[in-house]
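Each structure below appears as structure tokens.
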Structure I
Amino acid sequence: MKILILGCGQVGAAIAQELALTPSNNITIIDTDEQALKSISSRLDVRTMIGNGASPVMLENAGADDTEMLLALTRSDEINLVACHLSSKLFNIPKRIVRVRHSDYLEYGLSEEEIEDGDKLSGSLNAFSVTDFIHPEQLVTEHLIGLLNYVRALQVLSFAHDTVRMVVAQSKAGDKIVGESIGNMQTWLPENSYCQICAIYRNNRLIIPEHNTIIEEGDEICFIVDSLHMSSVMYVLFQFKQNNHRMMLAGGGNVGYRLAKKLEDKFHIKIIEYNEKRAEWLSENLNNTLILKGSATDEALLEREYIDEIDVFVAVTNDDENNIMSSLLAKNLGAKRVITLVNRSRYMDLLIGNHIDIVVSPHQITIGNVLAHIRRGDVVAVHALRHGTAEAIEVVVHGDERTSSLVGRHIDEIKWPKGCRVAVVVRDKTVLLENNPILNEGDRLVFFVARRRVLRELEKLIQVKMGFFGKG
């Protein structure tokens, strides 16, 4: 596939690296940053060009005439949208995926329900001939909401149209599961619920769970659960019950505002915002949220606002250093749990295992969403677990017994790649509770994958043979 990528920042570079793993992909990257292009061309077999991706001459020189996919991932909405429009009208590129941040472009002409749904193209995006869009701030907001609704969770991922969720959580002293076997745990679960422990990490070492595996304090447990029973399962496993928690947000920008708007009826929320005009705007547009003008790194302000009584402190400013310092200060002053937004990948590595409970990377979330849009074949979702050391993958089964290696076979009959574990099978938005079901066309499978290279092997296994496409 011939692919044109605009933007060689963290997102563009990571997408290029992922796509370059497939030998048949022919990738060209356009950016104005010569050093960034030199860096990526030294690591990957890609073509690089210095210039403005919104220039028709540049697009033509990059081979847009016979390009199959445009990924406009620069930091400028206007460059991305103009390039998308030109790619459609002048060069007829069939698939055009655009990264857009500003709500004016995303929401113009949509009803409140359509904006809430988040999938429909706005009038302005249609005008620019966009086929798919990525909205980083909305993705980050949704990710944080998943964490805040279940404050014991380190990660919450949705699969099969939110029929099931994969959760990562750490066991603590006092949890009912500590000292118990996985087999015993299954007997405590609500009737007709589904909960499968996929993996346990103990002192950063992977343990493949067995019926008699004993849970220890400090274990990082990855499990999949049907969404309807998630709250009750979390309560059984971790004695967690969601009440109206006290939350403090550092930063009232787009992410902070969206979080407060979504959660202010469930949480007692305070927002610390440094910019006076923005603070006034927040107070006018939020109903049940207390707005504080000041700095989240002001120790006196945090103490005056009873930081030691806050259940969760979330730092979502646009400044990594400010987010990190305010989170460390809040934790030191008594906040029970802190979540920090960090853009720089080097900071992510430094903070793992530190005093901050959860570090969220907007770039990793955006990259995962872009990959979900461009996956070929039947891999419909890929999410990084444990900062990229493992993955959760969703696939759709297609074909019949003649054209598919999966259809008509029991799960246990199939030779899955090493390190790949089937976590759940979903059929028509219903979780199959039987242990070893026969797979049908259209089934959705969610896998826990302990090593990244497995994805290529899995793609080959689920690939439908050519005879399938000649039917009918």
Structure II
Amino acid sequence: MARVIPVILSGGTGTRLWPVSRQSFPKQFLRIAGDRTMLQAAALRGRGSLFGPLTVIANVEHRFAIAEQLRAIGIEDARIILEPFGRNTAPAVAVAALAAAEADPDALILVMPSDHVIADAAAFHAAVAAGAEAAAGGAMVLFGIPPTRPETGYGYIRSGAPLPGHPGILAVEAFIEKPDGPKAQAYLAAGYLWNSGIFLLPVRGVIEALGAFAPVVLDAARAALAGARNDLDFTRLDAEAFAASPSISIDYAVMEKTPRAAVLPGDFGWSDAGTWSSLWEIAAHDDDGNVVVGEGVALNTRNSYLRSEGPLVATVGVENLVVVATGDAVLVAARSADQDVSKLVELLKQNGTRAATLSPWVHRPWGFYQSLHAGERFQVKQITVNPGARLSLQKHRHRAEHWVVVNGTARVTRDDEILTVRENESVFLPLGCVHRLENPGETPLNLIEVQSGSYLGEDDIIRIEDDFQR
């Protein structure tokens, strides 16, 4: 059997599951539907004897989050290829296919979004194995999902005759755009399939198809990969070359044009987890049809989704609602209207609302921080440093800092001193001193930072040494 290279596409704008998901930290990095993040779950689905090493095509801004989340589940052989900006799925697939061809032009690539839910991994693996022989023979296989309801948020596939020699795999007759309600009902009755957005593609075949149907995309991807440079454990695509590609999906660029498109119907508990109501659909409900995640109380409430990332959420006498609270925002929506959350986020962006795109938690390659309180000439932050990680050796022009260790052990460089600061101890860093914070331990280091000075912006950092080459 041909080798299958799992490819995760990790982009996204973080709008549909706002306010938990943000552009700065979209849903694939969150534990939305299980104990793992969605990215981790996707990566683990691509492990096993059927698969080669993982490739991730990702937004450059998310590189350290991806590397850290893969490391946390023991995946250290992944190739992470960084896009300088988003160009939809066709350029990403082109880059993945060209990268795979460097090692094995006869391989297959399994293209998976990073933010989908698949409840039955064994059934998914069986579907991939079933599709691999057809893909090795040149078919462009995508996975279709038997619909359970007249969904207006998904694209549909009208399947045709069985593929000769490949039982269970059907030719694609047509791709159907997201329908309105009556059409969705008709498609359900006619046996159409949902388009999952998961593809199993022969490397040679997809490169040839891109050359035939989208040569500008292929040329830009080839030039971007040829001009790429290595940065730590990442491959950075050449920005100028990549910019020459149009922004187009692999569906439009290839799948709707090629005569080799085929669909494998698969029932493996798939959801694109694209709306709060879709998460309500797949979660366990109480006797009143409610889903409560985090600290929440539902009184005389029916068929609602309540989620809290901080404050208590309480409802009384309501039905069919989505209520989601974070530390800095609250969403209340009718479940039937949650497809419009993206429109709400766009409105918030137009109004200049910080919470539209930025998470209260700011993630860095060494860990993360959150601003707890700010006033005139001072700011208080909570900082978490991962085990074995350290911040850059740096100094500030306009602020002094005071660090109080909450738990863990800190190693602090302060000019010519090396200090060990333990739980309930503190250290003062005067304005202008050269300093560094390290976590030498095996558990996360948590501390409170109090900044004081005339300017407290994040751009007041002069890096002298940096493990992450920023």
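Taking 14 as the value of relative contact order in percent (Cα under 8 Å, 6 or more apart) derived from one of the structures shown (I, II), identify that structure. Computing relative contact order in percent (Cα under 8 Å, 6 or more apart) on every structure in I, II gives 14 only for II. Using helix-only ellipticity at 222 nm (-39500 (n - 2.57) for each DSSP H run of 4 or more, over all residues; to 500) as the calculated read-out, with -6500 as its value, let me know the right label among I, II. It must be structure II, since only it matches. For which of I, II does distance in nm of label points 7 Å out along Cα→Cβ at positions 64 and 80, calculated from the coordinates, equal 1.0? The value was obtained from structure II.
Here percent of Cα pairs over 23 Å apart, for residues 176-423 alone has been calculated and equals 73, so which of I, II was it run on? Answer by label: II.
Taken together, the values in this text are just the output of simple stated rules run on the coordinates, not laboratory data. What you see is a predicted model, and the numbers here were worked out from it, not measured in a lab. Cβ atoms are built from the backbone, for glycine too; each structure is taken alone.
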